[in-house]
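Listed after this line are the structures, all set down as structure tokens.
Values quoted throughout were computed directly from the atomic coordinates according to the rules given, and no laboratory measurement underlies them. Predicted model, so just to flag it, every value in this text is computed and none were measured. Cβ atoms are built from the backbone, for glycine too; each structure is taken alone.
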Structure P
Amino acid sequence: MKKYISEFIGTAVLVIMGCGTAMLVGTDAVNGSGYILTAFAFGLVIVGMAYCIGNISGCHINPAVSLGVLTSGGMTASEFVGYVVSQCLGAFAGAGVLAAIFNLGSITDMTGGFGSNGLAGVGESVAAGLLVEVILTFIFVLTILGVTSKKANHGSFGGLVIGLTLTLVHILGIGLTGTSVNPARSVGPAIVAAITGNMAPISSIWVFIVGPLVGAFLAATVYKYLEQD
């Protein structure tokens, strides 16, 4: 149970800090400061949470990461289900906190949808959006599996490497899809946006579920092959 609570808290913090930063400063690539701040916000959350709950749950805080770990044999199917439920609930709670803060404070949401993902940056192309999410998640999960491998020798720097990699994929992906690489992170804000009357994010939510999961599965499959003696 402690693992699931940790995943709930970690995912809620990810949404509050990452999506909250995007809502506050915007993600317009032309105005690069907000773009970069958002990328670093997501990455720094992972660094902090990795050293906070990593020794309890592994700090997946992402169903795609959990799928990668499941595929590589690092967890059971029942654990996977528990992790995913905890992560999705945490993301919804995090988005709910943001809704309360921004609505009570009458603060403008610069993203228009609680930091939810969309396809505007790829010309509303579903195929392009899927490809972006598969590639970015593949890179992210492959890095995680390499850093956390028993053969790895990164000492206490694993969390930093993973956080910086998430920052990296956000730097490319924000202008394209808003960068999901995390179904829970996408689902929570999209549901809260729908509840508050903005149905746009929920209409393409499946892209940000399928893309990251496919990318994670491919990453785990490739890494298992590469790691074999």
Structure Q
Amino acid sequence: MTPEQAGTGWTLIVPVKATSRGKSRIALAPADRRRVARALALDTVTAAAAARTVTTLVVIVENEPDGALLSQVAGVRVRLTAATSLNEAITDGLDGVSGLVAVLPGDLPGVRGSDIDAALALAVAGWASESAPMAVVADRQGVGSTLLAGVDPASLRPRYGPDSYRRHLAAGALALEVPPDNWIRRDVDTAEDLAEITTGRTGVLVAELSMSARACVEQAC
């Protein structure tokens, strides 16, 4: 990577699975699960918009209602996709993009703009010393992937899905050693993951759902 490339801003792509079918592993009523999925996406996109090194923020959605919700975040460009596969949706998002590009899944509600900036800076520093087409951040279990970055769109080859971290490394991605306190590693897949979120829209909703469940138990409903 040249100094000129390192000084340019990032395009960040946030793919959001349709909230009507998202987070199916969390045992909630369908309406509540959709509310959770929307809160997760809104918190993630809001943090992405606050990242100083991100100059273009593209959110990929499957339907217009989700797009209308996320377009309320300042600076967001919403793009509709017909793809239901995460990797295909990301590929759609890369169309027309140039320069430094990264992907951030839409289920990182605890992440901050500074967390994203720190991870992207690690990618630039890593590419300055190593030849690699991509860079990847592992989830906290070290199995899945959260942030995926590429020096350009052609270099970014998403391998999200089961065991994605290993598959990204096998595809030539540079492993980014992000500190444990960086919430970019904490995606939400399970009810246990969700219960740890205490901030943002998601935190408010978690508290509300917990109170509702407690009241239901007390009333034997």
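Who wins on percent of Cα pairs over 18 Å apart, for residues 97-160 alone among P, Q, i.e. which is largest? Present the calculation step by step, with values, prior to reporting the outcome.
Working: P: 62; Q: 34.
Once percent of Cα pairs over 18 Å apart, for residues 97-160 alone is worked out for each structure, P has the highest.
Ranked on relative contact order in percent (Cα under 8 Å, 6 or more apart), which label among P, Q comes first with the largest value?
Details: P: 30; Q: 23.
Largest value of relative contact order in percent (Cα under 8 Å, 6 or more apart): P.
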Thinking of P, Q, which structure, once distance in nm of label points 7 Å out along Cα→Cβ at positions 145 and 193 is computed, gives back 1.6?
-> Q
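Figure out for me which of the structures P, Q the number -12000 belongs to, where helix-only ellipticity at 222 nm (-39500 (n - 2.57) for each DSSP H run of 4 or more, over all residues; to 500) was derived from the coordinates. Don't skip to the end; give the middle numbers.
Working: P: -23500; Q: -12000.
Of the structures listed, the value fits Q.
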Mean count of other Cβ atoms within 10 Å over residues 81-88, calculated, reads 21.4; among P, Q the input was structure P
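Computing Cα Rg over 2.2 N^0.38 Å, for residues 73-112 alone for each of P, Q, which one ends up highest?
Working: P: 1.73; Q: 1.29.
The maximum falls on structure P.
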